[in-house]
Structure 1
């Protein structure tokens, strides 16, 4: 079953390349730091800026990715008795993995992401049955809790 977050993200980003050409805006900068990005089995280090609506990669060409409907999943990889601290940004087929040097830096990035992105995949806990309401700034879905089979209404509010 497709994620409602992934479907919404694809509607907002029709041609769905992960990185899009950077378009200047009045977006408020939240945080800037170095990240290691995994792309095509290569790890590249660079400066990245998080704003309230996008993650901006500064080099080699300034690009950005909208993050409003992206899922952020933190992880720790253990390779050869050493740890890599990272997070996955995106969805099942369109994502990138990023790493930082320490657990503290990962926690810092995650604290900033938590105000902007989806930090948990509610679809792991609930089956979305159908949309039962729509308003100016939110949608309401009828769901079924996987743990106890109870029906719940979940309101999705646009950030």
Structure 2
């Protein structure tokens, strides 16, 4: 354990381990993607050498997927005020309903060519409520106590219903 790791609190170590886990997943996904591309690209021309190429490209793909992900997440976890690593965590999330607007749409789906509804047009009637929320996310530093908030807007479609109706 280095001196930097000894200075981290238990919460910071847990945050760092979570970031490393995401990095490992990103690196593994990059290796799988590169291996699949090489596998199919080299299948016809170099069936035996594709194993060598995959084995050679896998470490580079792993680092190319892992390191940027960890750097990006670690930059978000560093406090802007005091510079403490792995100290920023989400402390609160508040969603406030701003607007709820009823919506409806009718669209022609097709035409029946046989049966009791022969020659009739199939119309799909859809209705829903569009809800708009204002989201306030609060993040705090565990070292200096600096608190920062970010705001965003989230839109969802709630109470979605759909009916199919035949018309002449």
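Here, each number is a calculation from the coordinates, and none is a lab measurement. Model, not experiment: these values are computed from the prediction. Cβ atoms are built from the backbone, for glycine too; each structure is taken alone.
Taking -0.82, -0.91, -0.95, -1.24 as the value of log10 I(q)/I(0) by the Debye sum over Cα atoms at q = 0.11, 0.15, 0.16, 0.21 Å⁻¹ derived from one of the structures shown (1, 2), identify that structure. Considering all the candidates, the number was obtained from 2. Given that helix-only ellipticity at 222 nm (-39500 (n - 2.57) for each DSSP H run of 4 or more, over all residues; to 500), derived from a single structure, equals -3500, which label among 1, 2 identifies that structure? For helix-only ellipticity at 222 nm (-39500 (n - 2.57) for each DSSP H run of 4 or more, over all residues; to 500), the value -3500 is produced by structure 1. Among 1, 2, considering only distance in nm of label points 7 Å out along Cα→Cβ at positions 33 and 49, which has the greatest calculated value? Answer by largest value of distance in nm of label points 7 Å out along Cα→Cβ at positions 33 and 49: 2.
Work out the source of 0.25 here, i.e. which of 1, 2 gives that when FRET efficiency 1/(1 + (r/R0)^6) of positions 57 and 137 (r between Cβ atoms, R0 = 25 Å, to 0.05) is computed. Source structure: 1.
Computing semi-axes √(5λ) of the Cα gyration tensor in Å, for residues 17-104 alone across structures 1, 2 gives 40, 23, 8 for structure 2. Here mean count of other Cβ atoms within 10 Å over residues 97-104 is compared for structures 1, 2. The highest value is that of 1.
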